[in-house]
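Rule-based calculations on the coordinates, nothing more; no lab input. Because the structure is predicted, anything quoted here is derived from the model rather than measured. Cβ atoms are built from the backbone, for glycine too; each structure is taken alone.
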Structure I
Amino acid sequence: MPSPARAKKTVHREPVGPRMQALAKARRLNSRNADKHWLYQNSVQNPQVEVPFIDRVFAKEFGRKPSLLREDFCGTALLCSWWVKARPDNHAVGVDLDGPTLEWGRLNNLAPLGAKADRVTLIRDDVRAVRAPKADVLMASNFSWWGFKTRDALGGYLRNCRAALRPEGLLIMDCYGGPEAQVVQEEQRDLPGFTYCWDQDHYSPVTGEVRCLIHFQFPDGSRLKRAFAYDWRLWQVPETCDLLRECGFSRVMVYWEGTDKDGEPSGVFRVSLKGDEAPAWVAYIVAVR
């Protein structure tokens, strides 16, 4: 494993956000001028929902709000940036192997925070090798933990997560599933100035392996193909919960997304023992140290 390294500071560069927003508003984004990390953050991530969710789940377990968040597979550290904006005593640690992506996050998500950025630490390393500082909450989102495709590999990661938590600590991991998760297909979603395309390119029912791609399309007809590619195992909820218990977590819960009066996903997650028969769903697995 590579040795831990702090991401170096970037100088004499400007965040891309204002320029991307202006191009999107004018419908002038295209495959040549669009920034893929900005596109990803504006089509996939939802920190304004995740931060209150973390607070709610932690307070339910321990009667207080958490202060130190560790974001594994943090990428551009967007969640870290929202975390330290939420409260003046919040601190965040982001861990990721990709140095250039960490640098993008430092410039585009942390630098605009001013002095608040001092409460975020970015570490370039394998998430299985970092155990300090001990966190109140360890968040593994955007399904990145699915990159561990064997029980031994995932178990090693989960045991390290437990060791990296304070005595009153939570591990929160997102997951998705349902029959549609096992179908080769593309799903498009129109957003201001561009179209997001989720491409389930391959699925193996024998190994559970999936290959998923993200493409972006633009008003001029151009396309940014394979902006992101993922080679994962489609872990099932019961086997993951069983493995968490084997790795020493005292209690494991599944927070299931409910539906609104029209039967559409509500964005509200609550503990469920059954879930439902939705063709596609997203959930959080929450493990108590």
Structure II
Amino acid sequence: MDQMTRVARTIAITSGKGGVGKTCLAANLGCALVQAGRKVLVLDADLGLANLDILLNLNPTATLHDVLAGRCRLEEVILEGPGGLRVLPAGSGMSDYSHMTGGLRERLPEVIEQLSRDYDYLLLDSGAGISDVVLFIASLAQEILIVVTPEPTSFADAYATIKVMALQQDRMVFSLVMNQVPQERDGQAFVNQLQQVADRFIRGGQGRPVSLTYLGAVPADSAVEGSVCKRQLLVASRPGSPAARAIVKVAACLDATAPSPSGRRALPLCSATDGAPGCRLA
């Protein structure tokens, strides 16, 4: 992509509840996109409980909070992570950023706009839930990717997240990745069920329905826990593991889609029949 015309796809990766492997998936998805030749930055947007730098075994001397406070320039904070992945870390335990502030509202859009000129993908690893900060992060992204696990609580919280974003932001298009599934094929049925519930109970402006794009499922895999403990990226350290192979498929399916002029996602160019898990549900 030409440097002068580059505009990053900005994707907020979120979840209805914590503990679903969102940050691990965001980092590995970014690495898989880098392996596919894309220039990618992952921004730790969990501004109160940031831990992306820990996951990637990085030791930042400054963070996003320093940029927002005007103490550092953006280029001074960005780190090179494993495999050429770029990382913008945030600080943990920063109570001032666990809720919406005027500075956050004013400065963060400027940061994201500046970054969008330099990358193909900006992955915003947001916090979980529907706090005002999480919803604000989502509002700055072109696309939303929700990570869900096959548990009733995760299902309910994912539905709540979709409903709030649809009603408050009039956002009707979402991508979903099923994580920690017993079998990869189980993800499709789960997302179909979520689509059916959304069709019954959520309508946007002018009665528009919610549309869910299923990007694929990542199976439960002991290699994931091992990579997290070693602070390594799974797709780099264990590329042959079932979870790593699944994440690479998800990245390929994501990369094969593009936002349409209307803001609705275009149909994926991959499908379950050609070796990738993505499909359009509605």
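Things worth noting here:
- At a computed 0.30 (FRET efficiency 1/(1 + (r/R0)^6) of positions 73 and 217 (r between Cβ atoms, R0 = 35 Å, to 0.05)), which of I, II: II
- Origin of the derived value 17 (relative contact order in percent (Cα under 8 Å, 6 or more apart); candidates I, II): I
- If helix-only ellipticity at 222 nm (-39500 (n - 2.57) for each DSSP H run of 4 or more, over all residues; to 500) is computed and equals -11500, the structure in I, II: II
- When Cα Rg over 2.2 N^0.38 Å is worked out for each of I, II, structure I gives the greatest result.
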